[in-house]
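Once you scroll down, you'll see the structures, which are given as structure tokens.
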Structure P
Amino acid sequence: MKLQDIQSPAQLKTLSEQELKALADEIRGEIIHTVSENGGHLASNLGAVELTIALHRVFDCPGDKLVFDVGHQCYPHKLLTGRNADFSTLRKIDGVCGFPRREESEYDAFGVGHASTSISAALGMARARDMRGEKHRVIAVVGDGALTGGMCYEALNDAGSLHTPFMVVLNDNGMSISRNVGALSKQLTRLRISRGWLGIKKNVAETLRKVPGVGEKLHDAFQKVKNGIRNAFIRDKFFTALGFQYFGPIDGHDISGMEKVFRSLKNVDHPVVVHVVTKKGCGFEQAEKKPDKFHGVAPFYIETGRTRKESGLSAGTLGGQYIAELADTHPEICVVTAAMTESTGFGEFHRRYPDRLFDVGIAEEHAVTLAAGMAAGGMRPFVAIYETFLQRAFDQITVDVCLQKLPVCFLMDRAGIGGEDGATHHGVLGVSMLRSIPNMTVFAPRCEQELKAMIDWALNHARPCAIRYPRSFPRLDAPESGFQPGAWEKLRNGKDAALLASSRILEECMEAAGLLSKDGIEVQVVNASSVFPLDEKYLRRLVKKQIPVITVEEHFLSGAFGSAVAEFCAKEKLPVPMGMIGLPDEFVPHGSRKLLLRRYGLDGESIARRVKGALKA
């Protein structure tokens with residue numbers, strides 16, 4: 001049976017071992033081909049092919065609930081649950097989402113995008129099942145990297161204390177995005193090494209059975225003591241101490257072996273952990289050699305693994321390199337990341353100062369409070385993190401950093417529409433989240449020069465600071481004057497209206513101003529890179545000259561930059577903005593940034609049209 005013939009995972013149950021192997025190869029080929037065209041998460045999905053097949057052969061989804069953590073390993077699942085015909089639309093606007101999404105399929109039991117949530121969600125589903133008197137199974141599939149997140153331990157502790165029956169499948173490939181770090185990673189390494197014990201146990205048991213006359217008695221005696229021997233080899237007390245029965249480690253590329261374990265545990269009345277060892281990037285040589293590089297990729301050439309469209313240095317890399325330069329003469333500088341050292345552009349810093357960069361794994365809350373402690377101890381920490389992931393540490397930012405006025409600088413990468421990864425990865429809440437916290441300063445550079453000036457400011461001022469920047473800067477000329485907090489920069493003259501914006505959306509504003517100029521409407525474009533505090537003097541000058549204000553932001557409008565401008569104007573009894581252009585009050589789906597800007601009226605043409613409408617009103 002070919003992949004194109006599979007419309008339901010139930011069809012897998014009739015396939016032979018040889019057919020399953022061929023199917024696994026075909027799934028890998030489809031993932032490699034599609035991701036090479038569309039970009040996406042490659043290495044982790046390639047490693048989870050046989051595991052996904054085994055799970056769907058044993059369990060009966062969608063009746064049984066399969067809950068993925070993060071979703072970096074859900075492509076095989078999508079291919080086997082009726083979406084193979086549309087898989088070519090992966091991560092394209094209105095196409096197949098790169099993460100599990102409840103609205104997309106009944107087989108996606110829980111929507112995810114951030115790590116360490118699956119055990120909590122699966123436990124909730126299991127308890128809902130029990131309260132409703134239902135009998136289906138619930139399985140959480142969690143990567144070992146996600147176990148660096150505190151939510152996993154909260155859920156494991158809760159589940160074990162009340163003995164709720166459900167299964168946790170630990171997909172252990174030794175990686176998260178950057179290599180896994182910490183004590184848990186070392187524990188799992190010991191478990192992986194102990195895989196040989198499983199072979200020893202099987203061989204001894206089979207040999208004892210064959211002893212004439214006393215074979216079965218010897219076998220039974222061996223079974224009674226094997227748990228003690230197993231602990232000496234496997235050291236699985238980590239999970240058993242939390243109330244889980246532990247099984248493994250088992251080969252995550254042996255479908256029949258996994259099936260035997262899953263079938264034997266199908267109807268257990270207590271929580272279990274099945275430890276599966278897989279190879280990240282399995283089946284694609286380049287990804288096997290460099291799994292971290294091929295975790296999340298842009299479109300690439302399959303033959304070489306090289307990116308199809310080479311781009312310049314990311315904004316994060318520019319910032320990371322500059323901080324590495326500053327660290328030469330500033331021993332107080334240190335950096336904290338959450339499993340994303342290379343992705344946030346701090347690979348060079350780590351190579352130069354390995355003892356001053358702390359990768360805490362997928363543990364954003366810990367990262368923030370760790371940085372707060374470092375600041376309290378006299379260091380100047382920079383927390384390098386994607387904006388969407390910093391949302392997870394709102395309480396720590398508020399209480400541990402801002403309340404104590406500690407000089408922690410948050411480098412918030414991927415601000416704005418995040419593109420193909422979708423709703424969970426757009427950085428469109430950062431301003432409204434941070435602006436609500438006393439003692440916080442928020443900047444948004446439009447170029448490398450501004451970013452460096454903001455980093456300099458943060459290093460020399462003893463207060464909390466956040467610098468939001470997109471993946472890449474807009475194509476605009478360098479500023480003529482230096483950056484100053486609370487001071488804005490005029491990029492274009494105009495008397496009919498003023499567009500106030502920052503960072504990458506300024507490029508669209510400049511395009512809109514050019515289009516409006518052709519119709520005789522001269523619009524001023526202002527770089528409001530000091531998002532908070534505002535440039536109050538500039539706003540008063542605009543009012544004095546009777547120039548109407550329109551704010552533009554690649555962000556939800558509620559509580560964000562436009563709201564801040566409106567609040568200030570209302571407080572000062574000045575005219576409030578004529579318009580506030582931004583994202584509507586709905587979650588933005590996946591798709592290219594260009595198409596999403598057009599859909600939500602944030603491209604140059606749409607901004608020009610909306611300005612015209614505002615001026616005519």
Structure Q
Amino acid sequence: MFYHADVHAKPPARTIPKRSAVAVGDTWDLSQLYADDAAWDADFARYEKNYPRYLEFKDTLSSSAVQLKACLEFDREMDLLAEKLGHYASLRSSEDSSDNANLAREARFAHLLTLAVETAAFLTPEIQAVADDDFAKFLADPALAEWRGKLERLRRFKPHILSVPEERLLALAALPLGAAAETFSQLTNVDMTFGVITDETGADVELSHGAFSSFLVKRDPALRWRAFAQYYAAFDAHKFTVSATLAHAVKRGVFNARARNFPSARAAALFADNVPAGVYDNLIATVKKNLGALHEYYELRQRTLGLAELHFHDTYVPLTGSVNVRTTFDQACKLMLDSLAPLGAEYVSALRAGLANRWVDRYETRGKRSGAFSSGSYTSPPYILLNYQDDVFSDIYTLTHEAGHSMHSWHSQRAQKFQDYNYPIFLAEVASTFNEELLTHHLLQTTADRDMRAYILNRQIDDIRATLIRQTMFAEFEQIIHAMDEAGEPLTLESFRAVYRKLLEEYHGPGLVIDDALELECLRIPHFYGAFYVYKYATGISAALALSAGVLQNPAANREPYLNFLKSGGSKFPLDTLRLAGVDMSTPTPVQAALDLFQQRVRELAALL
């Protein structure tokens with residue numbers, strides 16, 4: 001019997017491919033880290049053999065500057081090797097966290113590192129035990145000249161360093177205390193499934209973290225709603241497990257803060273960067289004073305889209321529907337490189353070479369970590385993980401954002417010694433969002449098309465909304481739930497939902513209908529499982545807007561201070577580094593300026609529409 005094709009049949013379903021089905025050129029080249037797994041195993045064995053040598057330095061560090069230097073140099077050698085081992089293991093696990101070999105490698109390294117940290121637990125307490133007069137002499141000794149900055153930063157922690165036995169116990173506990181973040185990652189990236197949804201072409205598409213973003217920019221409101229409801233139904237099915245996981249992540253932060261004699265988990269998180277609590281508080285207060293511009297934007301959005309009600313799943317679709325925003329990865333790279341020209345030929349050529357030499361793992365594959373990141377180590381390229389979708393215009397910005405991180409690493413590696421190169425996250429978010437601002441400027445400068453300009457303005461508005469306003473709401477949520485645990489209040493599914501709903505209503509105002517399912521968003525944000533990170537996105541974009549405006553207005557005068565900022569690595573505290581580059585984040589001024597720009601762009605967009 002013969003059958004003819006049904007011309008009305010659905011297109012074949014699009015599913016997430018296995019990694020083996022992806023072109024090699026679309027994946028990162030980790031051979032620049034290790035030629036193969038066997039080479040990693042050899043370094044693992046070398047680390048395993050050598051880390052017990054830490055004990056040769058025990059009870060000797062106060063004897064002389066020369067002996068302390070010898071210990072610090074051995075520690076640097078071991079840290080370099082550990083960073084390389086951990087970098088490779090982490091990247092391989094990110095490729096496919098359902099692959100048992102990848103998980104086993106990461107677990108083996110985590111276990112070995114725990115043993116090494118336990119063995120070296122005496123090092124910091126012994127340095128802190130050096131008498132103040134002797135420590136001052138050590139800092140003045142030429143033998144320790146290249147270690148002076150690190151030792152001064154370390155000495156600040158003296159009130160928070162415990163005895164050798166206590167430090168050993170904390171080292172032993174580090175792995176189990178980190179279980180909440182690992183559990184969240186495995187549950188949401190591997191075990192949870194979101195089903196299949198029919199798109200606007202009639203094709204069945206497997207819903208995933210990456211595909212969810214793609215559906216939120218579709219023109220059909222019913223399709224956006226189905227994707228939203230189906231995506232959050234998966235979290236609803238696991239809500240008690242995920243909320244318990246978040247509660248334990250919070251308790252980990254509170255435990256560590258109390259163990260180290262900090263007044264709060266937030267104080268502990270801000271201490272390393274020497275960031276005053278006022279920076280955090282100014283951020284929240286300044287954003288909340290300016291929420292009227294966000295509510296004005298939501299009114300514009302509802303009116304332009306012709307919706308009876310505005311819901312969260314309606315807040316990402318572009319307000320201009322007549323422009324073609326499908327962009328291949330290669331086209332995105334060209335746009336990005338062209339936009340970064342104000343940073344000079346060396347910056348652009350180095351990034352172009354990195355893209356050609358497979359720094360980037362481009363597309364979503366089964367078991368791959370969701371989202372995006374840049375990850376570097378001192379002796380290897382800064383790799384970029386993406387889940388690029390060519391119909392999600394914001395993914396061009398994601399690429400540009402992560403490239404900013406990578407070029408920050410590239411400059412820091414070349415300008416600083418290992419002990420001073422690792423810049424703090426507070427600065428990292430400046431470098432990444434700076435690049436996004438140059439991209440926006442380039443796109444606005446190179447198109448006269450009214451609809452495209454409206455689209456780009458819409459994109460910048462949404463970027464500031466997501467990076468400054470939304471992340472500030474996240475930061476306030478983190479502050480509240482940690483304070484709740486510190487006060488002995490229960491952290492339950494219902495308490496998380498209640499706190500989060502109140503913030504959703506306060507920030508978004510009466511113009512946005514808050515669906516009950518959106519309360520579950522507080523369970524799915526990965527950064528909440530390693531808290532007090534998200535505020536740095538908000539401060540980062542505020543600083544980046546100020547610095548990028550300076551470079552664009554006068555590249556000759558302002559490029560070098562900015563590049564020097566990239567080269568500074570972690571050699572200074574972040575607020576000091578930013579002051580030298582030209583922005584003072586200890587005041588609310590940069591945040592207010594960013595919010596003023598947001599309101600200006602909303603009104604420009606309204607005029608165009």
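Among P, Q, considering only distance in nm of label points 7 Å out along Cα→Cβ at positions 80 and 248, which has the greatest calculated value?
Q
If distance in nm of label points 7 Å out along Cα→Cβ at positions 392 and 480 comes out at 2.7 when worked out from the coordinates, which of P, Q was used? Comparing all candidates, it corresponds to Q. Looking at structures P, Q, which one was helix-only ellipticity at 222 nm (-39500 (n - 2.57) for each DSSP H run of 4 or more, over all residues; to 500) calculated from, given that it came out as -11500? Derived from P, not from the others.
With relative contact order in percent (Cα under 8 Å, 6 or more apart) as the yardstick, tell me which of P, Q scores highest. Don't skip to the end; give the middle numbers.
Working: P: 12; Q: 19.
Comparing P, Q, the top value of relative contact order in percent (Cα under 8 Å, 6 or more apart) belongs to Q.
Structures P, Q were shown, and distance in nm of label points 7 Å out along Cα→Cβ at positions 328 and 488 at 3.8 was computed from P.
A short reminder: the numbers here are calculations on the coordinates, not readings from a lab. Predicted model, so just to flag it, every value in this text is computed and none were measured. Cβ atoms are built from the backbone, for glycine too; each structure is taken alone.
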